[in-house]
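Below you'll find the structures, each written out as structure tokens.
Each value in this text was obtained by applying a stated rule to the coordinates, not by laboratory testing. Just so it is clear, the model here is predicted, and its values are computed rather than measured. Cβ atoms are built from the backbone, for glycine too; each structure is taken alone.
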Structure 1
Amino acid sequence: MIVLKQKPLDWILEAARSYDNILIVGCNGCSGIYQVGGEKQVKNLKMVLEMALKIRFGKNINVETCTLLRQCDRDLVASSLRPLVKRIKENGAIISLACGAGVQTVSNVFPKVVVIPGCDTLFVGMRTKELGEFNELCRACGECILFETGGICPLTRCAKGLLNGPCGGMREGKCEVDPTRDCAWALIYERLKAQGRLDLFLKFRPPRDHRVSASPRVWRGE
């Protein structure tokens with residue numbers, strides 16, 4: 001999942017204070033699952049925004065809300081938001097509680113409307129057993145080798161992004177850059193050993209072809 005965190009309220013207030021009409025758009029995709037941009041958070045932000053702007057700046061604003069199944073779907077954004085956007089055009093703005101892809105999709109569909117990102121997009125990751133803790137697992141590099149590395153991504157989980165075993169600084173299974181973290185290649189070794197596939201540990205991988213992940217990327221479903 002894409003891991004996000006909601007921006008500080010003061011930042012959102014400062015960005016929104018110049019507008020009289022606000023449309024807060026939530027997303028039930030990743031931001032909804034992680035409870036930073038779902039329907040509940042949209043309603044809470046509406047209430048707080050109205051109160052805070054009135055108390056701090058003596059300003060009454062019109063705030064409308066909407067939560068989409070996903071904001072990264074252009075057709076869904078267009079069909080769902082068009083009637084609402086018509087009502088906020090007069091000195092209006094949209095606050096998007098989605099990832100960067102969602103914010104940019106909304107902005108692409110409504111290029112004349114100011115879109116304020118209500119969240120910061122962090123990484124693609126996994127929630128751990130610890131409450132509120134997430135680990136980055138994938139960089140969306142476009143050239144996945146997880147089958148060869150026991151389901152552990154060296155590009156993401158190795159601090160140096162090494163593709164052919166640990167560096168010389170690894171000590172007792174810990175990372176040279178951050179000794180509190182396990183070395184990704186030590187984890188890969190143990191995982192492949194448990195699977196009886198240690199031959200893959202010795203496989204040489206050539207330097208990555210960075211053209212595969214050169215931004216901005218386009219995928220047409222081939």
Structure 2
Amino acid sequence: MKTINNKLFTLTLFFLCLTGLQAQTVKDIDGNLYNTVTIGTQVWMAGNLKVTKYTDGAAIPLVTDNTTWSNLSTPGYCWYENDEATYKNIYGALYNWHVVSTGKLCPIGWHVSTDAEWTTLTDLLGGKYVAGGKLKGTGKKYWNNPNTGATNSEGFTALPGGYRDYYIMFSNIGNYGNWWSSTQSNDDYAYFRCMDKDNSSLVRNYKPKKDGFSVRCIKD
């Protein structure tokens with residue numbers, strides 16, 4: 001009887017561990033797998049989104065031409081410098097805000113973080129002047145020197161994927177990470193968060209919806 005109970009206990013532990021491992025990852029419609037991290041009551045993806053299709057299976061338009069990107073008022077995404085092989089797996093894709101606004105970008109049960117959710121995260125981590133350091137990936141492999149204040153204490157592993165400005169084009173990989181919120185400022189601008197190599201801040205600002213930024217999803 002004791003042997004049977006021990007086996008049942010072992011099997012129970014195995015299934016509990018398996019369930020726990022499964023709960024720590026999420027897969028997008030393309031099959032890309034993301035680790036997740038719990039910070040306070042929020043559950044975030046621990047990597048930038050790199051999906052190329054909406055949750056309904058429709059393709060998100062890939063836009064490589066600079067002039068076409070500059071004139072977009074509809075959804076579009078790209079890879080930094082249009083180089084998928086080099087940048088996809090590390091930094092994810094760059095999406096304009098029109099993709100975000102569809103509400104079909106993140107896996108089912110997840111959504112692009114709102115401005116208010118970013119603020120909640122910022123406040124939980126001690127405010128805008130220190131929150132960035134707690135979220136940034138450490139070291140100089142991806143962040144350029146000096147990567148000030150980076151501890152990655154929350155496991156968020158924010159990386160500097162740069163951006164695609166609608167008029168200057170690709171810029172600042174290694175120096176800045178920029179993440180859209182799903183909240184617009186007005187008809188032409190939306191809120192985002194920025195981290196950079198020179199300080200520990202998590203900056204809130206707004207930029208034209210035509211710009212291409214990284215995206216992090218948060219659990220519903």
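Please state which of the structures 1, 2 yields -9500 when helix-only ellipticity at 222 nm (-39500 (n - 2.57) for each DSSP H run of 4 or more, over all residues; to 500) is computed from it. Of the structures listed, the value fits 1. Out of 1, 2, which one gives 0.7 for distance in nm of label points 7 Å out along Cα→Cβ at positions 136 and 160 as computed from the coordinates? This figure was derived from 2. With mean count of other Cβ atoms within 10 Å over residues 24-31 as the yardstick, tell me which of 1, 2 scores highest. Comparing 1, 2 by mean count of other Cβ atoms within 10 Å over residues 24-31, the maximum is at 1. Once distance in nm of label points 7 Å out along Cα→Cβ at positions 80 and 128 is computed for every structure in 1, 2, the highest value turns out to be that of 1. Looking at mean count of other Cβ atoms within 10 Å over residues 64-71 over structures 1, 2, structure 1 comes out largest. Assuming 22.0, 69 is Rg and Dmax of the Cα atoms in Å as calculated from a single structure, say which of 1, 2 it is. Derived from 1, not from the others.
Of structures 1, 2, which gives 22 when relative contact order in percent (Cα under 8 Å, 6 or more apart) is computed from the coordinates? The read-out was computed on structure 2.
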